[in-house]
Structure P
Amino acid sequence: MADRGELGQRKAAVLHAIVEEYVRTGEPVGSETIAERAGIGVSSATIRNEMAALEELGFLSHPHTSAGRIPTDTGYRHYVDTLPARGRLKEVQRRAIAAHFAEAILDLEEVLKGSVLLLSRLTQYAGLAVPPGASDEQLVRLELIDMGPTVMILAVGQHGRVDKQVMDRPEHWSADAFHGAERRLKTLQGQTYSGAQAKLLELAAGVGSDEHDLLLMVADALRLASRGDRASHVVVGGVANLADEAQTWRRETLRRLFETLEREQEMLQVLEDVTTGEDVNVTIGAEHPTTGEWEASIVTAPFKTGEINLGTIGIVGPTRMDYLSAMASVRAVAERLSEAVTELDQ
C-alpha cells in the first residue's frame, strides 16, 4: 500500500476530486465526471489511467456493479492529511457557534450537552463529548441545604461541574450539628472531589454522632459523583442524523454503531484510543478496530484550560464525510469551549 508521499501531483488531484465528488453524491465516480468538473486539464482517458493506478495503490476501490471508483480508508486518509491546516467555517456555522456560547454558562455538563447538539446540527452527524472527570477537579463550593425532611448536597467544581444529591435527613440530627457541618464544609474549598472525600472521613471521626452522620452523607455524595454515572461518561447528541445516512451503511453495520453508542464504557474506550492531546484528530474506518466495524470516522478535539486538557468533543459519521467542514466545526467548537471553561475558572 502506497505512502501518501508517493503520489504525484496529478494522482493527488484526481484522488482529491474523487473524494469530494463521492462525498457530494454518494455514487461511484467515473473518469468523465472528473474530466468535466474537476478542472484538472487532462482527458478522461488520462484520468482513467490515473484512477486505475490509484486503485492498484489502494487509494480507490471499484464496486463490481459500476464503472466508477470510490475512496478507500487509505484514500480518505490521504485526502484528510492534505487538507488546509484550518478549514473555513460557513457564515451560518460561525453565527450558530457565536450564539451558542453567548449564552450564560453556569454548568459545564449542560454546556457540553448543548455543544454536542450544536455540532450535530453543524455537521449533520452525531455529536460526542467526554466531560472532565470529577476526582481531580477542585471544589469551589460544597454546601448542605436543609429541605425539611430531606437534605440537598451541592458540589460545584472549578470548571463549572455541578453535582446535586438529595438524601433523607439522618435519624440523628440537630440544628447545631447541621451548622457545625456547614462550617467544616467551607474549609474544604479548593480541595479536589477525592481529597475532600478523604478529609470528610477524617473530620467525621472526631465529631459527635449527629454531625458525624451529616459529614458521612456528604462524603458519600462526593464518592458517587466521582465514581457514579457522571464520573466518566459520554454525552451523545444527534444520533438520528446517523439514521438519515442509512443508505451509506449496511443495516448490520449501523446496528453495531448504535449498540456501541449505548454501551458507555466501550464508547469511552474508543474515544480514549482515538483522541490525541493536540488539535483535531481524525480516525478513518479501519484505522481503529471499532470504527472499522462501523465503517465510520470519528473527528475529535480536546477542550482545555490553559495547557490542561479537560475533556473531548467531536463527531462520528460515515467515512463518506465532509471532512473539511467537520474538522473546521469540531475545532471551532472546541476552541470556544476552551475559552468558556477558562472564563469559568477566572
Structure Q
Amino acid sequence: MRGRFPRTRLRRNRMAEWSRRLVAETRLSADDLIWPVFIQEGQNRRTAVDSMPDVERLSIDQAVRAAETAVSLGIPAIALFPAVDPGLKSDDACEAFNPKGLVCRAVQAVKKAQPGLGVICDVALDPYTSHGHDGLVRDGEILNDETVAVLCKQSLALAAAGADIVAPSDMMDGRVGVIRDALESEGFKNVRILAYAAKYASALYGPFRDAVHSAGPLGAGDKRSYQMDPANGDEALREVALDIAEGADMIMVKPGLPYLDVLWRIKQAFGLPTFAYQVSGEYAMLKAAAREGWLDGDRVLMETMFCFKRAGADGIVTYAAPEVARRLGGAA
C-alpha cells in the first residue's frame, strides 16, 4: 500500500560506487598531506624506527630522495625532525640553533633539490636537550621565557637555511609573538608560522620520542606542566586565539583522532588554516593492528584521513602520507 514506506530512501545514493562518489561531502587529495621525515647523520643511511612500522630515519641524501618522492606524489610539504647525536645534546640545547647542524643542512639540501616543495621545521628543544624536555630546566622547573629566547634563535637559524614554515610546538607562552617579531626584524617576513596551538600532554607520542632519541633522556618524566591537559577543550580555543593574535599563520591540533572535537571547534571558531597531526602512537597502533590481521589497514588508514577532513582539517600530518597519496592516484 502507498504510504507504508518512506518515499525518501537514503540507501539509493549508496548503492553504487559511482553515486557514492558523486554525492560525497568530503574530498581528500594529496594536496592535503604533510609528510614527517626523520633525519640522521651519515651517508646513504636508512635506519628503521622499531616502534613505527615502515618508518625510517634517513641521512640527508636519502631525505633528498624522499623529497623527490613527495613531489612525484603531489605531496606539497614535508616536515623534518632530527635524530641528534647524543653527544650533541646539552642542558642549554645550543645545537638547536647551530647553522651547520643536521636540520639546517637538511633544509638546504632539500630546497636545493626541490625548491618547489614546502619544508616545515619543528621549533622545539626536546631533540637537543640532555633531559628530553622541550624547554630549559632549572631546579626541576621548565623555564618559559628563557626557553622562548632559545626558540627564537632556532627559528632564525632555520629561516636562514631556507625553511618555509617554522613550527613552534612546545606550548611555551608567548613563543609565537617573539618568533614573529624576530623573523620580521631579520628580514624573514615571508616565513610562515605554524603554531602547535593545541598540543596535548598525550601518551601517544612515545614512538616519536624513540625516533628522535628523546625518550631515554626524558625517562619517567612528563610534559604536563606545559602541554595541554587532555581533559580540556575550552582552553584550546584560548590558546589558539593567543597564537593568532601573536602572528600565527596556521594552527596545529595534536594528537589527531582523539581530538577531532577540538579540531572542529577551532576551525569553526577561527577559520584559519588548521592542521591535524596523526601522531606516532596513532600511526603505530593502526599499523600494528593491521599486521596482526585485526584491522583492514588500508581501509582504516583512509577512513582516518576522511575523519580529519570531515572535522575541518585543511592539512593532515601523517607518516603514511606517501601511502595515502598512492592510494589517491599518485604517480610514484
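Any read-out appearing in this document is the output of simple, stated calculations on the displayed coordinates, not a laboratory observation. Since this is a predicted model, take the numbers as computed values, not measurements. Cβ atoms are built from the backbone, for glycine too; each structure is taken alone.
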- Task: Tell me which of P, Q gives -11500 when you compute helix-only ellipticity at 222 nm (-39500 (n - 2.57) for each DSSP H run of 4 or more, over all residues; to 500).
- Result: Q
- Structure responsible for 1.00, with FRET efficiency 1/(1 + (r/R0)^6) of positions 152 and 240 (r between Cβ atoms, R0 = 41 Å, to 0.05) calculated and labels P, Q on offer: Q
- Highest-scoring label, criterion being distance in nm of label points 7 Å out along Cα→Cβ at positions 96 and 208, among P, Q: P
- Query: Out of P, Q, which structure matches 1.13 when Rg/Rh (Cα atoms, Kirkwood Rh) is calculated?
  - Reply: P
- Query: mean count of other Cβ atoms within 10 Å over residues 8-15 computed as 8.9: which structure among P, Q?
  - Reply: Q
